[in-house]
Structure 1
Amino acid sequence: MPGTRTRIFIRVLVGSALCTALLTCIAVPVPEDLPAIAVGQAGLYRLEVALLTFYGWLLLVTPAFSGIVRGRLPIEISTRGAKFAEEVDQTAEANEAAIKGLELTTKDLTDALDQANSEIEKLKRERGDNR
């Protein structure tokens with residue numbers, strides 16, 4: 001778990017990303033022919049540039065910071081963010097533990113079902129004898 005200084009620095013990085021995105025949104029020149037994705041609206045074009053800048057910071061600068069500070073780089077960068085080897089290993093271990101727990105639960109439920117079926121059969125036999 002990151003320390004207090006690291007968390008503060010990450011918050012500063014995210015704040016810097018937001019400020020950079022806002023400044024880029026204001027400063028970017030709007031071209032004469034807007035791209036089709038802007039749907040002919042300068043405001044939408046500026047918003048898209050701001051989002052591109054913000055997410056670019058989050059997807060590239062934040063993992064680079066982690067590589068410099070913690071000495072580990074991500075193994076994958078996607079739209080969901082950066083994945084680090086430790087997280088993948090922990091996820092695999094957590095999944096294995098969850099699978100073992102589910103297997104035990106399934107075994108317990110199967111045993112309980114077998115017991116319930118045997119009791120039902122016993123009750124059917126007793127009921128048949130009483131008739």
Structure 2
Amino acid sequence: MAEIIINYVAVLGAAIADMVLGFLWYGLLFSKKWMELMKIDLKKMEGMKKGMGKKYAVTFISSLVMAFVLAHFVDFASAGTAMQGAQVGFWAWLGFIATQTLGSVLWEGKSEELYFLNNAYHLISLLVMGVILAVWV
């Protein structure tokens with residue numbers, strides 16, 4: 001197997017981009033719609049705020065892991081342009097996210113609308129991360 005070259009600064013940048021996108025997506029753009037689809041009322045939301053620091057820390061670690069793994073895919077694909085990085089992100093999303101999260105609709109009774117809201121976020125996130133990882137030299 002060829003040597004894998006990982007740009008750890010790009011991995012950190014991609015993880016930060018994922019967190020920023022998540023804040024914009026779920027905190028500003030679609031917060032009310034997401035709460036409605038998740039059947040979360042304002043009282044329940046107040047209770048969910050407990051331990052937010054730990055939740056954000058774990059989420060950031062998750063974003064770092066995802067960026068690190070995607071960096072491997074970008075390297076394996078020899079992606080060096082924004083378009084190539086986005087393509088790697090797209091295929092990772094289609095193969096691993098879109099397919100696996102479909103179970104939440106099929107088996108957990110979640111709505112298709114929630115599936116599309118969440119998956120649109122994941123798609124955009126992986127596209128952005130793929131671009132960052134491909135072009136950050």
Structure 3
Amino acid sequence: MLLLSGAGWLVSRYGLRAPGPFGDVPHPSEVWWLRVHGAAVIGFLLTFGALLTIHVPHNWRRHLHRGSGLFLVLCVSLLALSGYGLYYLVSDSSRAWVSVLHWAIGLLAAAGLAVHIVVAKRRESARRLVMPQRH
């Protein structure tokens with residue numbers, strides 16, 4: 001939901017604006033995508049926090065997927081900081097570039113998650129070929 005709402009905001013922000021007498025007019029759905037995104041981040045951070053307590057330490061000790069996992073933890077950390085900054089800290093003069101930074105990292109994180117999952121699935125498939133399960 002977090003990725004979908006972020007993508008929805010990107011489309012409404014950059015693809016659905018209409019020209020107005022004083023410049024581009026934001027699409028009415030833009031604010032709703034942000035509201036959904038803000039609500040979805042709560043569930044995402046709860047889930048990510050659970051992963052940080054079990055999944056991450058377990059696989060770090062086993063030396064599994066450290067590169068892609070570390071990349072994801074870094075991306076989520078930067079997204080949390082930039083998202084908080086967009087909502088509470090940045091001035092109007094820096095909002096545009098912080099926003100671009102935020103959504104660019106979000107797209108990178110989505111791609112990184114896909115890589116992390118594919119690599120893990122391939123490793124699991126290879127492990128099953130080497131060590132077939134007993135019945």
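What follows draws every value from the coordinates through simple rules; no lab data is involved. Note that this is a predicted model, so its numbers are computed, not measured. Cβ atoms are built from the backbone, for glycine too; each structure is taken alone.
Data overview
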read-out	value
When mean count of other Cβ atoms within 10 Å over residues 32-39 is computed for each of 1, 2, 3, the largest belongs to	3
Test item: distance in nm of label points 7 Å out along Cα→Cβ at positions 16 and 112 calculated as 2.9, pick one of 1, 2, 3	3
Origin of the derived value 41 (relative contact order in percent (Cα under 8 Å, 6 or more apart); candidates 1, 2, 3)	2
FRET efficiency 1/(1 + (r/R0)^6) of positions 40 and 72 (r between Cβ atoms, R0 = 41 Å, to 0.05) from the coordinates reads 1.00; which among 1, 2, 3	3
Test item: semi-axes √(5λ) of the Cα gyration tensor in Å calculated as 37, 16, 13, pick one of 1, 2, 3	3
If mean projected area of the Cα convex hull in nm², for residues 80-119 alone is computed and equals 3.5, the structure in 1, 2, 3	1
